[in-house]
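What follows draws every value from the coordinates through simple rules; no lab data is involved. Note that the coordinates shown come from a computational prediction; the quantities given were computed from them, not determined experimentally. Cβ atoms are built from the backbone, for glycine too; each structure is taken alone.
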Structure I
Amino acid sequence: MNYLDQVQIGINYIESNLDFDISLATVAEAAGISQWHYQKIFRALTNETLKTYIRSRRLANSLDKLLSKHQNILEIALTAGYQTQESYTRAFKSSFGMTPGEYRKLSNKSLFLKKLEIDQAYLQHINQRLSLEPEIRQQSTMTMVGMRTLFFGAESEKNNFSEKLPPLWQEFMPRMENIPFRVPGNCFGVIFQTREKSDQLEYFAAVQVTEEFDGNNDIPVGMQSFEIAANRYAEFRHQGNPQQIDSTVNYIYSNWLLNAKTLHNSGPDIERYGDEYIPESNDSVMYYGVPVSEPC
């Protein structure tokens with residue numbers, strides 16, 4: 001049995017006991033190695049401590065309980081491992097930007113920040129194909145021209161990512177040369193949330209245009225211009241088949257963002273495709289950026 005197998009056994013134990021107190025020692029015992037050894041391997045693989053992972057998974061497990069309304073918030077707090085409703089509320093708001101009561105008022109599971117269960121394919125991806133720490137940069141205002149579609153992402157039960165986005169790019173790529181004042185070098189996938197209580201997303205396949213573009217220029221039929229406001233971005237390097245981008249996004253939202261002492265500030269996520277991008281190749285490189293606030 002290799003280390004990935006042993007780590008996965010420990011994770012499976014955690015998943016089976018989210019409603020109960022979970023000690024680090026029992027996780028390691030289930031995996032068949034010492035506590036020190038398991039914690040060391042887990043941190044090296046995930047860039048996260050075992051204790052933090054357990055706490056955040058139990059917090060994420062409480063999301064479904066809040067929406068079901070079968071338990072009051074105090075009962076949910078105790079089940080999640082918090083001694084008081086107040087301490088649970090503080091932790092919840094720190095991670096998700098709203099109180100448990102505010103989240104309970106949502107009519108569907110629209111919250112994107114959710115701690116996901118780790119599986120072995122995910123472990124392999126984040127250790128071989130992903131920069132675990134992003135480049136933090138200030139992005140200036142960008143004027144874009146592109147083609148638009150609506151889709152549901154991997155976090156939604158209606159996920160139709162693979163049906164909607166590839167055809168959009170196939171239609172856009174041959175036509176982007178016709179966009180006036182196009183900035184050469186990069187293409188962008190720009191992802192906006194639509195309505196606050198919907199998990200539907202708006203996606204643009206787009207290029208940036210120069211300051212000479214004034215909105216009155218001739219835009220190719222079926223395209224539109226839009227603006228991305230100046231923002232602070234954490235940009236991650238994704239190496240591998242572009243179809244595996246969901247694993248990178250999962251890491252950003254369910255691991256890094258929950259532990260980075262910063263919040264997604266509701267701007268659009270941005271995929272950046274440059275000279276290193278090779279469609280359907282494991283050697284491909286692209287970049288995924290999320291807009292973030294200053295550290296708390």
Structure II
Amino acid sequence: MPSGTLYVVGTPLGNLEDLSPRAIRVLGAVAVVAAEDTRTAQKLWARFGLAPHTVSYFEGNEASRAEELVARLLGGDDVAVISEAGMPGVSDPGERLVQRAVAAGVEVVVVPGPSAAVTALAGSGLPTAAFTFLGFLPREGTPRRALLARVRLAPETLIFYEAPGRTAATLADLAESLGGGRRACVARELTKIHEEFSRGTLAELAARAAAQPPRGEVTLVVAGASADEAAALGPPEVDLEQAVDARLAAGDSPKDIAAALSLSSGKPRRQIYQLALARMRRREV
């Protein structure tokens with residue numbers, strides 16, 4: 001028996017009119033739809049008069065459900081996968097299922113649809129010829145610092161996803177690592193009633209978000225480093241002792257020095273804090 005086809009279907013970010021006729025046809029024809037959020041899926045079914053067999057497919061059951069769905073595909077059933085909004089697999093469940101299907105020799109067909117990253121980029125007013133999508137930043141610690149240090153000199157536009165409650169802190173970290181004067185855009189509630197593109201420098205946007213935290217889904221778009229910025233920022237590797245001494249001379253506390261240099265160097269905050277304490281004591285002797 002020939003295997004079925006896995007359809008990766010893009011769904012609206014918010015405005016249901018963005019669901020394509022092809023997507024409607026596919027979703028109405030497959031044997032089962034694997035949905036990240038079945039409640040959101042039910043809104044689509046009600047809006048377009050669909051009634052497919054729907055199963056949940058989210059981060060918590062992704063591994064086991066992928067095995068079940070591949071088994072159905074190998075048995076001849078067509079399967080569609082949708083995320084809560086946008087394209088499955090792009091910072092949403094779907095990647096594992098596609099990989100398993102490909103490994104099993106199942107045909108994979110993508111039905112393109114909206115993407116928050118590309119939508120935000122197109123409306124940001126920033127360069128679009130080359131960009132790097134980085135999904136959600138690590139929340140804290142060494143991985144976050146290392147990633148920011150790695151991209152601080154990147155010339156292409158950078159795109160991040162972020163939760164509204166963490167947007168202000170992330171913008172502040174980006175300003176500290178990439179430079180407060182770097183142009184950026186905070187895009188939120190894309191395609192929805194309260195859609196907003198807020199543009200400015202990273203420092204300006206961080207201050208706005210701190211004063212009035214954004215609501216809804218947030219996509220951050222940040223300009224890449226210009227040649228002048230790259231020269232001013234210098235290489236990611238810095239002479240920590242020299243940098244610490246300079247900040248101590250300027251009156252910064254070890255705590256403030258650790259916070260600033262951990263972002264610009266990618267080194268652990270605790271390591272820099274201990275170094276700053278030691279250098280400060282040496283200056284006092």
Seminar exercise, completed: Comparing I, II on FRET efficiency 1/(1 + (r/R0)^6) of positions 86 and 142 (r between Cβ atoms, R0 = 30 Å, to 0.05), the highest sits with II
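Which structure, out of I, II, was percent of Cα pairs over 13 Å apart, for residues 134-173 alone derived from, given a value of 55?
II
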For this session: Looking at volume of the Cα convex hull per residue in Å³, point out which structure of I, II has the largest value.
Result: II
Problem set entry | Given 6.7 for distance in nm of label points 7 Å out along Cα→Cβ at positions 38 and 214, calculated: source structure among I, II | I
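So FRET efficiency 1/(1 + (r/R0)^6) of positions 230 and 246 (r between Cβ atoms, R0 = 30 Å, to 0.05), computed for just one structure, reads 0.60; which one of I, II is that?
Working through the options, I get structure I.
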Problem set entry | For -10500 (helix-only ellipticity at 222 nm (-39500 (n - 2.57) for each DSSP H run of 4 or more, over all residues; to 500), calculated) the corresponding structure among I, II | I
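One of I, II was used to calculate distance in nm of label points 7 Å out along Cα→Cβ at positions 94 and 158, giving 3.5; which? The partial results should precede the final answer.
Numbers: I: 3.5; II: 2.5.
Of the structures listed, the value fits I.
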